[in-house]
Structure P
Amino acid sequence: MLTGAWMIYCSFGLLITAMAPLVNVISAELGLSRTAMGSVLGAWPLIYVGASIPAGAVVDRFGVRPSLLIAAVVIALSGVMRAFAFDYQSLFVSVALFGLGAPLLSVGAPKLVSLWFDGRERGLAVGIYMTSISVGGILGLALTNSVVMPMTGNSWRLTLLVYAGFAVAVAGMWLLIVSRPVSRAVDGTLTRVSGSLLQSYAALIRVPVVQIVLVMGAGIFFFGHGLNNWLPEMLRAGGMSPVLAGYWAALPTLVGIVAVLVIPRLATGPRASFILFALFGCAFLSVLMLNTTPGLALTTALALMGVARSCLMPVAILVLMESHKVSSQNMGAASALFFTTGESGAVLGPLMIGFIADQTGGFALSLKILAALSLLLALLVVPLARAQRQIVDEHG
């Protein structure tokens, strides 16, 4: 089950990042400004915001198996539609479709972990499936301009079709995995929820730890999605070739694969707040140190960016998962709340960076805003730690 979720998330990460190395060619062919392309890159999180609450209900009511299958199919269909886009509107719709499948995946994966793993294993399991996003990101950033584009005659349309084909194969693999009797048994007996959907969400929102994590989620996604989509273009605008920019932009993702296997499993109990604070510090330093000249400073900045970008979300999810009001029964609803608020930041991140780049002719101001955001999020760790201590005092 974890392997299947890993593969679907890999195709998810691949199609998210595959657009970034192609921003320049797609914009040139379709006549899009940076602001317009920024709105396209943020199209699927925009739909996600409205779709994630219903997705939480679907996952809790019907289980992980059908939910992740639908997610895989929608991811593949979005990739196919992108390849056939002919103007701004058609490209926007094809990327926006991604937002209907993505919440089923991002809500379903934590639900899967809560059902199949306990204790410290949950941190490792979350870290493992989060590496898939990094692997997909590396494939998208490093191979698009250097391998897949030349292989397809420098056609961005055929390149996206190749990635969509991978998503189709992954959907078939998931179907084989969930046909096993043990998978049907667990999904059928442990995912039923009691009470109304509205009552479930209302109870969760009243929990202080949940409230703070939701606010953090919006900032984490703003930071992560903004840099995911614009980092190759930032490096290219600084003088790198598209191929070299793709390689350098893949470094945070490569570092993130190692970091996400180690750090989330340590984020248990009181240590979780300290780890979140340190991760926000990494985010702050990474954007302050970022420049476009290959060397030690750029390497350090991208490495810190990789640690923060890959670990902030899983650690926040683990904090949410360990809240006394969250269990395997309502983990779908809790995840839906987290990703709803998070994706609001994911919409604004790419759009803001593209808009400011159009207005100022560069990315310097955007990086300063991201640095300020990192500091504000670090300050939220203080009330979070206080709320966690209160839970321990009241419930033991």
Structure Q
Amino acid sequence: MHCVRNITKDITWVGGSDRRLSRFENMFPLPKGVSYNAYVVLDEKTVLLDTADRAIGRQFIENVEYALLGRKLDYLIVNHMEPDHCAWIEDLVIRYPDLQIIGNAKTFQMIRQFYTFDIDSRALEVKDGDTFSSGKHTFRFIAAPMVHWPEVMTTYDETDKVLFSADAFGTFGALNGNIFADELDFDRDWLDEARRYYTNIVGKYGTQVQVLLNKVCGLDIQYLCPLHGPIWRENISYFVEKYKMWSTYEPEEKAVMIAYASMYGDTENAANLLAIKLADEGVRKIAMFDVSETDVSYLISEAFRVSHIVLAAPTYNAAIYPKMEHFLIDMKALNLQKRAFSVIQNGTWAPASGKLMTEAITKMKETTVLSNETTIKSSVKEEQYKQLEQLAKKIAANLL
């Protein structure tokens, strides 16, 4: 049975949600599932914007057929060729033999890589700034390369003032009937997952996101329709401002994150002592994470949120404890910058993790290390306790 909602008089959401998938891209945990959004426009010609993942295929096809009201599908606009959005292209071609497909040159290159059907006879290639009319609706195509694949484009419906934004402005999480952001408590229930989505999926490409924002921010956008997560029809500037902040790598909040690795509890004890001393200095809302127990995607999201990061880890095989090293690698790979770091190392006979963590930090852009690494040898003693007190004062002074 179909399960759709109208966005405007002519535009219908025909997506669906997957609450069974455990990991996005087989990598990022999905405790709240994920949605795959697609949209049908009824006009003199019918238009579908993107398809969906194989996992929700039955629902997607039933939704499209219902939204078409018995008409054939004339055009498919492909904004993004990742398989969670393009899995049903060939099936649609079989169902609608006269279907024309709109995309850019890289779109069609990728379709040929994924599929074997004759694409050339049905391809309508567009470039950045081109327009297409389906009748009363005029669609303008806006290239968005590397947000987050090279073929990505967004589509602006000039008639209903809708930006179909591909993976930009997406969010992890299944939709529960309330498909519009204004129907949700977005800050409470969705913001963290929106940030985790952006930072892990798009975070590396801040420069490219800024280029896209510069292109679209002058448009009159009444609806913001991403391929994942809620649709925006009110207070759109709020979410756009989040993207401006994340894409320029500015901290979202002046706050402290303590990420620690601990084999037997002594490094964790040092992290807890530092947190207590930070609280004594007036620092609030301290976030603490055990990197062995926390998926790195959550660590990355927090690293983008906060202004100050403390890394505490033991030495392991004369190197950085592996889970902490993974976090450092991801921060560098995702282009994190403009953060103040502090380092705590532990080692029973040859502490080395502090120096190595500091070296990794200094390879990131515009980072500051607030002090030399604090060294714990096996467990915290009075001397290290005083060092942690001084470190807390230094972090608090810089933060507050």
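A short reminder: the numbers here are calculations on the coordinates, not readings from a lab. Just so you know, these numbers come straight off a predicted model, no measurement behind them. Cβ atoms are built from the backbone, for glycine too; each structure is taken alone.
For structures P, Q, which has the highest computed value of Rg/Rh (Cα atoms, Kirkwood Rh)?
Q
Taking 25.4 as the value of mean count of other Cβ atoms within 10 Å over residues 40-47 derived from one of the structures shown (P, Q), identify that structure. Display every interim value, and only then the final one.
Details: P: 25.4; Q: 19.8.
Answer by label: P.
Going by distance in nm of label points 7 Å out along Cα→Cβ at positions 96 and 272, which of structures P, Q comes out largest?
Q
When you work out FRET efficiency 1/(1 + (r/R0)^6) of positions 136 and 304 (r between Cβ atoms, R0 = 41 Å, to 0.05) for each of the structures P, Q, which one comes out largest?
For this comparison of FRET efficiency 1/(1 + (r/R0)^6) of positions 136 and 304 (r between Cβ atoms, R0 = 41 Å, to 0.05), the top structure is P.
With distance in nm of label points 7 Å out along Cα→Cβ at positions 128 and 152 as the yardstick, tell me which of P, Q scores highest.
Largest one: structure P.
When helix-only ellipticity at 222 nm (-39500 (n - 2.57) for each DSSP H run of 4 or more, over all residues; to 500) is computed for each of P, Q, which one produces -9500?
Details: P: -27500; Q: -9500.
That value comes from structure Q.
Can you say which of P, Q returns 28 when relative contact order in percent (Cα under 8 Å, 6 or more apart) is computed?
Label of the originating structure: P.
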